[in-house]
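Read the figures in this text as sums done on the coordinates, not as results from a lab. Note that the coordinates shown come from a computational prediction; the quantities given were computed from them, not determined experimentally. Cβ atoms are built from the backbone, for glycine too; each structure is taken alone.
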Structure 1
Amino acid sequence: MSIQDPDQRFRAEIAALRAPAPTPSVQALPPGFTGQDFVELFEAQVLSRQADFAARRLGASGRGFYSIGSSGHEGNVALSAASRITDPALPHYRSGAFFVHRARRAGVPDPVRDILLGVVAAATDPISGGRHKVFGSAVANIVPQTSTIASQLPRAVGLAFALERADRLGVPCPWPSDAVVLCGFGDASANHSTAAGAINAAVHTAHLGVPVPVLFVCEDNGIGISVPTPPDWIEHAYGHRPGLRWFGADGCDLRDAVAGAVAAVDWVRAHRRPAFLHLRTVRLFGHAGSDVESAYRDTAAIEAGLARDPVTATARLLITAGIRTPCELLDHYDRLAEQVAATADEVSGEPKLTTADEVLAPLAPDHPDDETPRRSPRPPATAGLSTAPHPAEDEPRDTTEGEDEADSAPDMPRQTLAQAINRTLADLLAREPDVLVFGEDVARKGGVYGVTRGLRKRFGPRRVFDTLLDEQSILGTALGAGLAGFVPIPEIQYLAYVHNALDQLRGEAATLSFFSAGRYRNPMVVRIAGYAYQRGFGGHFHNDNSVAALCDIPGVIVASPARPDDAAAALRTCVAAARANGRVCVFLEPIALYHTRDLYEPDDGQWAAADAETASAPIGRARVYGDGTDLTIVAFANTVPMSLRVARRLARRGIGARVLDLRWLAPLPHADLIQHAEATGRVLVADETRRSGGVSESVCTALVDAGFTGTLARVTSADSFVPLGPAAATVLLSEADIEAAADRSLSPR
């Protein structure tokens, strides 16, 4: 089908209509709307359609790039008419008419220009800065979405949940407390587990009496790329669900679409509960780009869609209601088409992003100095095992025996890793009113391992609360709460469970700042209990050592503290980074070290640490133990105490080894790693994760890239899931493995 077909058909149909009597029939419009209102809605529909035409022409001429069109979905302009500018929207990727109308209402001078700047990947694109064609605007409160397959729904639910919570807690929020969150998606996406989970979470939360003012808008065009959706499926799946108010409207009939949208938005605003608006649409052209739908759709289906063209239908309404004559509409249509064509020619010459630094800019912190944790007026407690210094500082040295200056301070109790995290969370909740702590079993139970014990009782259920068992919803709550002004600290109960919802981190959290050029951010610190060596429990779901997928996400900070004082300091650093620069942080907590107190001998207490309120754990900085000159053992998490014990045994044999605790897996502490590798000339990476895709691969690569020419080796766990019971020891890295590998590294070359 040629792109001119809908255009030619529109002109022919409107030219053939006869103008009615000149008296406008306002009774033909929904209550509260004037003829001029509908003319403006029509303009937005036409501008969106012409932007689609222009995008295809730009693509065909090599001046534009991949773009999904909105043709046939122009009825979504009704959502703009029915809502307020201050209602945050997470739109469907076919929401062009909605975007144009909402942006014009918000004072954007030329929304079509903004769309086309995205199509040509211009650096001057006001939302993504040339990184993707998205519908987004900070002034119009449109949170940008890319080609999402319902992945924004959990965020929308989280945002709706957070609006009321921000109001009750007095946390400054970008949106008013009576706002309605609009969330659009397609009929195919409605079948995705993410959509089903998010809608379930909204209904579940509302069932508990918690306000969740979200309107789910399913723009149903009857086909998912090439797979048809049964005409009655969406209503069958969602139309009779208890706790979810149902509204239906014809998106090809602007009167019906506006009436349905007004009813749905008003109901959600009044009742603060979730609702579902089924907007029946059509899809004109193919799915996206150069897709040719005649390859999988018959002519009758394509013709049926053209016959329901919403732009033509709106023009017909304006004529039959006596608001405009056919001649006036055709003249208006031509002027808009010429305007968009001229804009397309103008933007095609706009400069593009040309350097990696320009592309990566939104992933870097705006103010890295602001990522220093806030300090409390408590007297300082110092930890004896030092952090590796900044290059400009003199380097203090500590022994591997773990002596701690805090031993002389009897009023400073030594804490385990779990206790240190608990204490730090309590300090953050007490000091920072915007901090929320939540997750499955986090509140009443205090966490599976007691890490959050007592926090709900002290700070109340509005600050510390349990969620339903759904990792997508837990992270979605964090995504929405971050937009609403909070610094959320969600907990994922086990590392294996986060893989169920990884796209909420990769596709939503990490990309938001990137595709909005920093205009929208997702401050969050995701606590995850992880790694192996947990005895007597679990198997692979409770002893998971797969961290590669987390370390591979651009811009995401991955902390991996082993010691209690490091955990406290790194958690404060992550919260400061989230608050100051909107950073997305993952905080990996080694389960097997949660309650560990001893390091070398039973009851030596040398792994517990005094409260380290002033301890420093800058992002991307390691901690070094000892000053041996024969070997550097690079470790993290459980392998840190394992390596320290190996280093002690080596020392008894006259071999000096230092242990470098990475502390941060992303970004890696490159400077410290290189410094301590060069100091000994021999490096052994003790990697408790897997040989393929494990942490040691990036460590070794970093050293090779830096030109390290000394001895480099690694010892890892096997490429295996972690089995239950004693069998785990056959595949997990052991101290004996580390010591044997150290001996091999020290052997003459």
Structure 2
Amino acid sequence: MATLSKLNRRDFLKMTGLGSAGLALQTTVSQSAYGAFALSTQKAAARQAVALNIFVHIAANNRVTIMAHRSEMGQGIRTSLPQIVADELDADWDKIDILQAQADEKYGDQNTDGSNSVRNFFQPMRVMGASAKLMLRQAAAATWQVPLESCIAKDHRVTHSPSGKSLSYGELAQAAAKLPLPDAKLLSFKNPQEFKYIGKPMAMADFADIVRGTTSFGIDTKIPDMVYASIERSPILGGKVKSFDASKALLIPGVIQAVKLDGGIEPAGFNPLAGVAIIATNTWAAMEGRKALSVTWANNPAHAKFDSRAAISKLISAPVTEAKTVATRGDIAQAFASAAQTYEATYSLPHLEHATMEPPAATAKVTATSCEVWACVQDPMTARKLIADMLGFKLEQVTVNITLLGGGFGRKSKPDFVAEAVVLAKAIGKPVKVTWTREDTTRHGYYHAFSVQHYNAALDAKHQIIGLDSSVASPSIISLFKPDTGYMQDWELGQGFTSHVYKIPHFRARNIPVIAHTRIGWVRSVYNSNHAFALNSFMDEIARSNKIDPLQYHLDSLPADEPNDGKPTTEKSDFAYSPLRLKNAIKAVQKTSGWPATVKASEGWGFATHRSFESYVAVASKVSLANNELRVLEVHISIDCGQILNPDRVHAQMEGSVIFGLSAALMGEISFKEGAAEQSSFHDYPMLRISQSPKIVVTLISSDKKHSGAGEPGMPPVGASITNAIVAAGGPRIRDLPIKNHLKIG
């Protein structure tokens, strides 16, 4: 086995320019970096490779292994980040193997969440590729005793340009690995015109293996002596097991034992919920045994009476009380005193669930001195620390193997399901796999927060908004981690509520406190989807009430392109924005949809736009409405997400965002009655079917701006584009989602 090169953390941070907030590296690259799940059949060769840095390993057989340190859940990040490395390395993509890295601080932030993988790691990945290429060139120059500048790296070889002699990367690897990591000042990077892979559409590296079924998702994990667990959990937040009877469960063939899980901890964090686990020799027996359980719960009275629909209804009708002003500009009283017209409306959205196709699943093996887990986690480092804290271990005693994720959307960044497997494995002294059912995911999730928003606008004689008084009530994610005050955090409010992009001289935003009665978590686009729905609906209402084209009204309401470009919208907003980029996104869907297109009497177009994760998105949707039945016919979506790394993946993310957004707007609702979720599976929490899917037209706007998010920003404008289209088609103004509560969904 070759010795892997040492890497100095301080030198690496200098190279990447990330400083203390960037990649936190250990001093060595360990063999554990190779992880358990390969994307190719070249694992044996890869393990014999030498490391030029923590991401690039080259074997004598000329195979280059690139470590993937982020979680793959269909977004293609295990292809996109290696694309960057391979391009700057001047490697042959056909000679690339990609391996999933385990959880380890040396890779920096591994939390695949917030649409930040490319944003945060584009430059560090370039550094990895460029530094490895320079080391190979240096090794060649030393071998031939020639000047470095005469050694050219291209297509997996280094060539001495005057003589034409060359060596493959594999032939140079051993010598290159003995060299020190290059100084950042010595690195050179390609110009965009020279890119071979960056900016080019490339198929997912996992795709063929996924189709063949040869990959490993969390639910596929099998290790020797493993047993299986299915857990009956408290239906109400903070509940505990009062008593249980497992006698009937133990009669079912394959059932081994029942184990009580303590829980009911608040704030809930990522701790396991209270429950009873059935341990069995197979998953089916565990689930059947669970059905035979009899459990009596000690419910938490603080949450046992929670009725989500009643809570939303009360907030819609109640006056603003205990509101905290979170953003102001100008003089709101003066704006309304001088208004030629006012307009007022209230909007609400329910709780939502992630509904990943693969439910959470984790396998754990615990000994007196170590713990190893295999799980479909988005945030392996948080899982690793959680496990270490639970067991009283040091981090190096915990190994987290990251499998493929069958969807994530934020759910699998919360490792409570991993903690369950660890607790059970320790309790029974055997490796345990915990598999959640569809009903578990629906009834015991981390839910997207419901929201009630009120808007009151003062308009001038030209119907432009001169004053906007707004309030929002929504439980905060911070309730997971701290005693709940009911108030939202600035970053939650900054996702489209305090950070709107319109030129409104007088502005006041207030936050009404709402106590959380369930586990609130981040779901794709987080609070952006709530705020985008309400504000886009409100803008549409004002435009239509004054017989103004809604799309043009948005354009007219945006500030001039300069000098506001790049400046924050509100005093407390951290979101800088470019009106020009947003206008370009709007004009893109205006063009592809033919807005305002001629439609039949029963059809209509709706428009919405939103900026989130530093990206600019616009959506135009066409619907038909006949006999109270709604069908979505077309959705046109455009995005400016800066320089695009892999157009194929961004295009797919936009299509997925439309499907996700339509599912939520049309049918998505988790409601609570007496503290428990009322929905249980896809029959009462449905996803969009193929027969319901519209024609989707995606426009990717070419940009030389810094990379921004692609996985989440496509979702927020979708819902409002549909409800606005319903009005255009002659239907009702829907201010309260989901749409299924108002119309039949065709």
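Comparing structures 1, 2 by Rg/Rh (Cα atoms, Kirkwood Rh), which one has the largest value?
1
Please compute distance in nm of label points 7 Å out along Cα→Cβ at positions 75 and 283 for structures 1, 2 and give me the label with the greatest value.
2
On mean count of other Cβ atoms within 10 Å over residues 355-362, which of the structures labelled 1, 2 is highest?
Once mean count of other Cβ atoms within 10 Å over residues 355-362 is worked out for each structure, 2 has the highest.
Computing distance in nm of label points 7 Å out along Cα→Cβ at positions 107 and 675 gives 4.0 for which of 1, 2?
This value belongs to structure 2.
Check the numbers for distance in nm of label points 7 Å out along Cα→Cβ at positions 323 and 467 across 1, 2 and tell me which is largest.
For this comparison of distance in nm of label points 7 Å out along Cα→Cβ at positions 323 and 467, the top structure is 1.
Quick check: 4, 18, 25, 22, 16, 10, 4, 0 is what I get for P(r) over Cα pairs in 10 Å bins from 0, in percent, for residues 219-658 alone, calculated from one of 1, 2. Which structure matches?
Considering all the candidates, the number was obtained from 2.
If you work out distance in nm of label points 7 Å out along Cα→Cβ at positions 539 and 587 for 1, 2, which one comes out largest?
1
Work out which structure the value 0.95 belongs to, where FRET efficiency 1/(1 + (r/R0)^6) of positions 499 and 651 (r between Cβ atoms, R0 = 41 Å, to 0.05) was derived from one of 1, 2.
2
Which structure, out of 1, 2, was helix-only ellipticity at 222 nm (-39500 (n - 2.57) for each DSSP H run of 4 or more, over all residues; to 500) derived from, given a value of -11500?
That value comes from structure 1.
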